[in-house]
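Read through the structures below before going on.
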Structure P
Amino acid sequence: MNRALTDSPLLFDMPLKPDFSSELRLLRRGVRPIAGIDEAGRGPLAGPVVAAAVILDAERLPEGLDDSKRLSAATREMLFDMILSQALAVSVASLCAPSIDRSDIRKAALEAMRRAAAGLTLAPSHALIDGCDVPWRLCCEGSALVKGDQRSISIAAASIVAKVTRDRMMQRAGTHHPDYGLEAHAGYATERHRSAIEVHGPLRGLHRFTFSPIKGRFPAE
């Protein structure tokens, strides 16, 4: 039986760390600038989904870039500052919990990605996007890369910017709503967070009422 071809890398073909090869293939064809796009916050019960778009300077690539999930918080913070100081352009966009509830998390994440790309001060000619989908109405041509944050350093840079930005947003929310411990778990479904929801109920405007275990148990209005 024939197997379908895919552009998804096999496990043993994955680089140990993301590199600049995807960008170089485009640059050699004269395609520039190239943006990397990624998001943070698909899975939590609370808070926004945040997307970032980053255009790196090919002559000044930050060292140590990797998928944000494989980095410590301190390393992410350090690289966040490095990216902002060395990149040619950086843009961040987010969609709040009520917007996620009005559509769904996949659509909301793609819309945040689209907005992040549109917000770049340097218009990209092509975007490398983490995942399986290219956002609808993207401002430029785009390529979806499965596990892109582990393959492309432009996407890895975007993953770091999105993650650090969202974590800071949730830390701020935690100072206003101390009963939920948002600064510690960033809205994910930890035991502490679920227990707080049971005791205090979900927060309108911050919690995602279409996500289990909140869905169907608490009125959204």
Structure Q
Amino acid sequence: MARALIFDLDGTLIDTVYAHVFAWQRALAEAGLPIEGWRIHRRIGMSGGLFTRAVARELGRPLSDTEVEEIQRRHGELFRELVPERRPLPGAVDLLAHLGEAEVPFGIATSGRRPEIDASLEVLGVGADVVVVERGDVLRAKPEPDLFLACQERMGVHIRDVTVVGDAVWDLLAARRAGMLSVGLLTGGYGEDELARAGAFRVYRDPAELNASLDELGIVP
């Protein structure tokens, strides 16, 4: 079986991390939970529900399920307003095209939800033949392994043949729990040391550098 890659989406292939930070900050402020942006950034990549509850716990105010759902809904609205057009990270489109030409299996597993992710997939040129697993497809999101395991299963590849590519420590922790190798990208704002400590065995600047280094992963000769 060929080696395979599973990609996170936001911050890994698409430049949306800080838009998510601003959208969460506004949604939380509207709900009476003002919080500094850096605290939000440290949790980007977690599922929306887990993220919201973690922030509320940190601020000392428990939230009901209804409040959590409303904050998540409002975040989605604000996010779409902030980034109506998505910008691929450097080399992301070329990387996916290269993998397709080389017949290397790849999929996308994201904590994002439809319809928020649709514009990102479109600008990346992700076709219907690519397996995409989003938050609504699994019971638990990152840092739990469910997204990556569901993607791997749908792709029909073995766990030992999968390398996860992510930009946040939550991606790498989820990959470890799934029993998969992982590499980190600096495009989400985490430092190389943080990504390495979370389990990444290689760290690259962006998708372009990863594309030029696929031989190091035993993906493309």
Given a value of 0.93 for Rg/Rh (Cα atoms, Kirkwood Rh), for residues 111-158 alone, point me to the structure among P, Q it was derived from.
P
Given 107 for volume of the Cα convex hull per residue in Å³, calculated: source structure among P, Q
Q
For distance in nm of label points 7 Å out along Cα→Cβ at positions 31 and 55, structure among P, Q ranking highest is P
To test your reading of the models, identify which of P, Q gives 50, 22, 19 for Cα extents along the principal axes in Å, for residues 39-102 alone when calculated.
Q
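Where a number appears in this text, it was derived from the coordinates with a stated rule and is not lab data. Quick caveat, the model's predicted, so the values are computed rather than measured. Cβ atoms are built from the backbone, for glycine too; each structure is taken alone.
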